1. Given a value of 43, 30, 20 for Cα extents along the principal axes in Å, calculated from one of 1, 2, which structure does it belong to?
2. Among 1, 2, considering only Rg/Rh (Cα atoms, Kirkwood Rh), for residues 32-87 alone, which has the greatest calculated value?
3. To which of 1, 2 does the computed value 13.2 (mean count of other Cβ atoms within 10 Å over residues 8-15) belong?
4. 1, 2: which one has distance in nm of label points 7 Å out along Cα→Cβ at positions 16 and 96, as calculated, at 2.0?
5. Taking relative contact order in percent (Cα under 8 Å, 6 or more apart) from the coordinates of each of 1, 2, which one would give 13?
6. Of the structures labelled 1, 2, one was used to calculate helix-only ellipticity at 222 nm (-39500 (n - 2.57) for each DSSP H run of 4 or more, over all residues; to 500), giving -25000. Name it.
Structure 1
Amino acid sequence: MNTSLLIGAILSATAAFLHLGCIYFGASWYRFFGAGEQMALMAAQGQLQPTIITLVIFTVLCVWSCYALSAAGLIIKLPLVRLILVLITAIYLLRGLAGFYFVSNPLGRTPEFWMWS
């Protein structure tokens, strides 16, 4: 078992379930995690858009967690594990590096959003 992959899987799964928390707990969670006032207001108004966007992110993060678990040998071998892990790593690295820029130029989000993500 690869401990780094297990940690990555746990962190991706945690992020996924925090997204479910945003759907369940609503506007206050969207605000706390810095998703932007527009997302919080849409959630408070009961609009479907924040839920759909957040469910898509939840699903992606769950798939990423499963790929890490698969590569760690803890679940069945998924297709293209090596390639998918390289792509996931690249996306996380780019997102992390871009976050440094977006903290000072948040594009409708809050600096906290970019720090959390």
Structure 2
Amino acid sequence: MYGEGTVTLATLDRGPVTVAEPSWCLGHEGEPVGYRRDVTHRGEWRPFTVEVRGERVELLQAGLSWAPFAEPHPVVDTDVDGLSGLDADALREVAAGWGLLAGELYRLANELHRVRRWQ
């Protein structure tokens, strides 16, 4: 049940629990809640894609998430194993790591170019 900026969800351990509903949450319709600690707000998952040979290729999806009774602050979850519950600093580390990987891919492309010139 939704109120002014809140949502009330039925839990097994605490009965109806009312929590603040962040504006970015997509809602909880049809979402079963087991325990109070399982109450989770989820934002829209955003695809992160690159264009390869005129086609869009999805590398990952990520979105905001917050379990107010389990995590003190919202985090970012992704569909990549090991990359969930990221705070802003951890997400910046991931972005920086991807930047370094991009550099490695450029170096590998240059090596491929050199090798193919010798054929």
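Readers should treat all values here as calculations from the given coordinates under stated rules, not as data from a laboratory. All values derive from a computational prediction rather than experimental measurement. Cβ atoms are built from the backbone, for glycine too; each structure is taken alone.
1. 1
2. 1
3. Considering all the candidates, the number was obtained from 2.
4. Label of the source structure: 1.
5. The value was obtained from structure 2.
6. 1
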